[in-house]
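> Quick heads-up: structures coming right below.
Just so you know, all these numbers are worked out from the coordinates, no wet-lab data involved. Source: prediction; values computed, not measured. Cβ atoms are built from the backbone, for glycine too; each structure is taken alone.
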Structure P
Amino acid sequence: MTATSKVEPAVVVRNVTKSFDGKTVLDGVDLDIPAGRTTLLMGENGSGKTIFLSCLAGGLHPTSGTIECFGDEPAEARTSFNFTLQDSLTLPDLTGRENAEFYADLHPNATGEWLGIAERLGIADSLDDPVRDYSGGMIRKLELAIVFGVDVPLYLLDEPTAELDMAAINTVHALVNERCREGKTVVFSSHTAVDVELADKVAFVRDGHVGKVGAPDALLDTVPPVALAPTRTAADALRDHVGDDRLFETNDGYRGFLDADTDEPALPDDIDVTEPSWSDFFNYYVRFN
């Protein structure tokens with residue numbers, strides 16, 4: 001992750017709204033996506049991230065508002081990007097190899113690198129098996145091999161690390177970083193904290209709106225200290241001292257964001273106060289701001 005400085009946007013989104021049967025799922029979204037950087041769309045499942053990515057890729061047309069991709073509408077810039085939605089790219093009756101070769105034949109900028117990427121992701125031995133026999137994680141790896149096997153300036157990735165173990169996530173992060181060192185732009189969605197440190201810029205999506213946007217480290221600096229209560233009894237004593245009187249249950253107890261006027265020394269002895277983690281960062285901006 002690098003510090004975000006002023007660069008020209010690869011994608012410009014202005015006042016985008018998307019509705020289905022009268023239900024608004026994106027509402028007045030504005031966002032600049034800087035060229036040559038990684039932008040993370042972060043939010044809970046159902047927040048609108050996938051619909052937003054589909055609009056960026058031209059698969060869905062906004063009900064209102066505008067999207068420009070390298071100065072053109074997405075439909076006119078299709079050879080400038082590659083895109084995958086979670087579990088929607090592969091054909092289950094074809095083998096992994098047949099899927100990859102099928103998509104390589106379709107895109108004018110295919111490089112043939114998909115096989116090497118599949119090897120790095122650990123699915124080379126399964127490429128001649130039908131995709132219907134793949135696990136969810138294997139399908140994700142095949143989708144990523146297909147997408148990154150094309151040389152384009154912009155990659156749009158929906159939940160690329162979902163269902164992957166930590167070793168595979170590290171490989172995906174390495175693949176993204178390699179593309180960015182080549183000057184490519186990567187936009188990806190996630191609802192897990194492990195992906196935050198990959199991003200140059202984070203845009204939080206909540207209920208169809210884009211809220212806080214900025215560099216991860218800068219946004220983390222504005223998250224309040226976190227109080228940890230080890231038991232339910234301690235949590236009851238802590239509740240009046242945290243934002244919205246709200247605590248999150250975790251493996252090690254109950255966590256909450258301290259109110260600014262809380263006198264830390266006056267808290268019970270079994271309450272620990274710590275700096276926020278990336279998981280706290282996610283909870284704070286997705287559920288409080």
Structure Q
Amino acid sequence: MTQIPIIDFAPFTQGTAADKQRVVEQIYDACHEIGFMYLRNGIKKPLLDRLLTQSQQFFDLPVALKEQVARSPQTNCGYVGFQKERLDAAKPWDLKEAFNVGLYTVWPAQPESFQAVVSEFYRCCTTILAPNLLRAFAIAFHLPETFFDDKHGQNYVLRMLHYPPIYQTPEPGQLRAGEHTDYGSITLLFQDEVGGLEVQTRQGEWIAAPPIPDALLVNVGDAMQRWTNDILCSTPHRVIVPELAAQRSRYSVALFCDPNLDVEISCLESCQSADRPSRYPPILTHDYLESRFAETY
């Protein structure tokens with residue numbers, strides 16, 4: 001598969017049993033072949049537009065104000081300054097800044113509507129869209145539909161990202177976001193119109209993942225790859241600096257659906273056989289994430 005498929009999610013939540021199964025099969029195929037999919041009918045566009053407006057207003061604030069709500073290593077919530085992360089440890093620091101939202105967010109005083117709008121978006125993603133998607137994954141592997149329900153919910157992180165304009169030549173190998181895979185089960189990604197995201201296929205080719213109107217991107221994370229014993233792939237991706245858009249800001253929003261910290265991630269029985277034994281030892285989410293964050297910051 002050399003193109004990211006587009007899947008309409010509405011039949012899963014609103015259709016017949018046959019419609020639902022058809023969506024599950026489409027999701028399985030996409031996540032097995034390339035690890036990414038575009039999803040239609042996930043979040044209403046007016047809410048996303050309001051969120052992106054609030055994100056832009058926050059990142060326009062003076063650095064001193066943003067630093068008042070700096071990221072806490074204990075909660076992973078708060079502001080991360082420009083060039084303070086390196087997703088690819090072998091490359092220079094990433095050309096971005098971010099604000100992380102979770103259960104223990106310390107909210108900025110400005111913008112005035114920031115907390116209300118971000119909280120509404122977070123609630124829609126974490127109580128409706130993400131749980132429904134995880135149920136589709138459970139069905140795909142012949143598990144009870146609610147298998148992932150009690151394994152998620154306490155460790156969702158909504159991340160607003162700003163990639164400022166670039167007026168000087170970046171360092172060799174420096175990107176807006178270096179090549180990486182995501183740590184959790186699945187990620188929901190919402191982009192503005194600027195673009196720059198690239199995804200690596202199983203054949204090693206980098207392909208563009210441009211924004212598509214009224215669609216979000218969903219990708220498999222490392223935890224889901226471990227659960228499914230490499231049947232689903234956590235695909236490397238990066239954000240390059242498009243030549244024509246280098247002097248424009250890029251904004252995106254990602255919801256990282258990480259398992260709860262006390263959940264053990266171990267290969268599912270339905271993903272193991274005599275010919276395909278477990279490829280990963282069991283590991284607690286807390287221990288796994290701690291090791292990954294140590295590589296990033």
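> Here distance in nm of label points 7 Å out along Cα→Cβ at positions 49 and 201 has been calculated and equals 1.8, so which of P, Q was it run on?
P
> Where does the value 14.4 come from, among P, Q, when mean count of other Cβ atoms within 10 Å over residues 129-136 is the thing being computed?
So the calculation was done on P.
> Out of P, Q, choose the structure whose coordinates give Kirkwood radius over Cα pairs in Å equal to 19.6 when calculated.
Going through each structure in turn, the value belongs to Q.
> Sticking with this one: Check the numbers for distance in nm of label points 7 Å out along Cα→Cβ at positions 81 and 145 across P, Q and tell me which is largest.
Checked P, Q; max of distance in nm of label points 7 Å out along Cα→Cβ at positions 81 and 145 sits with Q.
> From P, Q, which structure was mean projected area of the Cα convex hull in nm², for residues 121-176 alone = 4.0 calculated on?
P
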